[in-house]
Structure 1
Amino acid sequence: MESLGLLLVIILSGGALTTLFLLLDVFFPKRIRLAKQAAEAMPRRSFLIGLVNFLFLAALVIALIALGDSMIARGAVIQEVIHLPALLIIVILAIGIIFGLCVMTQVVGESLFPDLTPLKQKSWGAGLLILACLTPFVGWFGLLPFVGLLGLGSLIGSWFPPKVKQPPESKP
């Protein structure tokens, strides 16, 4: 009976995530489009940007939590004040990863189903990515971190596109 409940939770969570990814594209179409272009044009750069930013922000969160925990003797108010920036960083990082996963569902859907409508591409891409990330061990510890960091990096990279050198204009 427990496995049936777990299956129901997985199905409902997958549907909710798919809906979230579809709605993010409705509310933030320009940002998602720019991040998708960055992910397709420069996947290595996007992954490295995501990895570096994730590691930096994770280290910052750990340092803030450790600092807050060392302030226990001074009172709970100081500890909570120091933990607030850590919580804010975690929320911002989670939002960035969710946006990045939304971008990656579009990349997957468009590459696997080029003949379908955009809505069906995004839906199938989200469903397949969710199912693939549910694969024990390989999906949990391999695919999900890779896709999340790639998406996070493409989102960050879309804010700071690389400078393209313009050829000098020739004078007549």
Structure 2
Amino acid sequence: MLTQGTVAELWHATASHVALVQGYTAAVVTAAGCFAGGWLCTRLTPRQANLTSAFLLALVSAAMAVTPPSVASYVVGNLTYAFAVGLVYATWTTAVFDAMGARSAATKYTIFASLSNFPNWWLGLLLGVVADHHGPLAMLFTEAAIGIAAVLVFVIGSRLIARTRLPVELVEA
């Protein structure tokens, strides 16, 4: 959504600024985020790492919304966002691999990956509507709120499931 002309205009970013932060630069920064996400997964459990990275991505969106609009904040915000997306990619993948186990890994991962694209698509549509009707700042706050809500739902759901009488290996999977 940050590449839309009307969104970039808020930060006084031109097409060349958008191209700078959305092309090869974003790819390299996202890849660095993936490596950092992999490192994070060695320090935390896969679920903790994924929740942490999702929360950080929500914070980046909120920070962009409250940062004074300037080209510098647009560039830094976009690249920080790209890094956080890389973190999420790596930690989500690790959490999925951890949850699904080794049996039929290719099939299970493909199903998880395809199912994860559906909410991403809907979120993109929703954020586009919010940006069109309420502006880029509302869009960023909406993304941040949805990200924080998702983390809270996951934490609450995990705690509720942990209180059930399911065998431990099912709860940990």
Structure 3
Amino acid sequence: MSVTPPDKHWWDTPIHTKEKIWLMTAFVWSIVLTVAMPALHIVGEQNTSSQYSRISNQDFDTLTDRFIEANKIGEEKGVPIVEPKPGSDVYIRGKQFGWDPILKLKAGQSYKLHLSSVDVNHGFSVFPINMNFQAVPSWDNLLTVTPTKAGMYTIICNEFCGIGHHAMIGKIYVE
């Protein structure tokens, strides 16, 4: 029994003009996005000013405790409230299952925010604005922040960190 090959295969069929247009459009668009994403990362205004440095968990814990002692103005449900001077270094510590301290900042003033975790990875999301960072043990994430609008902002952990993750909430007051 002999098998004869077909006269024409699907790959021998010419591509329709409209299909060529769509393929070229998709190809050009993928090139545009491939170039635009890194370019906007380098020159875009949406990028945060940040620096990273290694720090031991114990040292960050100590720096945060000193910051709280020097700037504490009260407490809310056992969590210290601090009011740092504009332009100063501000420390926020993530630990299972909370953020401390609560910050009281002034609108229009810049602060150098140091963010880290002393136990496991935590996600640092500030609502209602779209601000997301990672708090990673042994890394000091330095961000320059300038609050622009007065109000109360909620910090939540968006990285699952254990059984009490749902209750990991912090606050920032801007006046």
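Throughout, read-outs are computed from the coordinates displayed, never taken from laboratory work. Source: prediction; values computed, not measured.
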Which of 1, 2, 3 yields 51, 20, 15 [semi-axes √(5λ) of the Cα gyration tensor in Å, calculated]: 3
Could you figure out which one of 1, 2, 3 the value 20 for relative contact order in percent (Cα under 8 Å, 6 or more apart) was computed from? 3
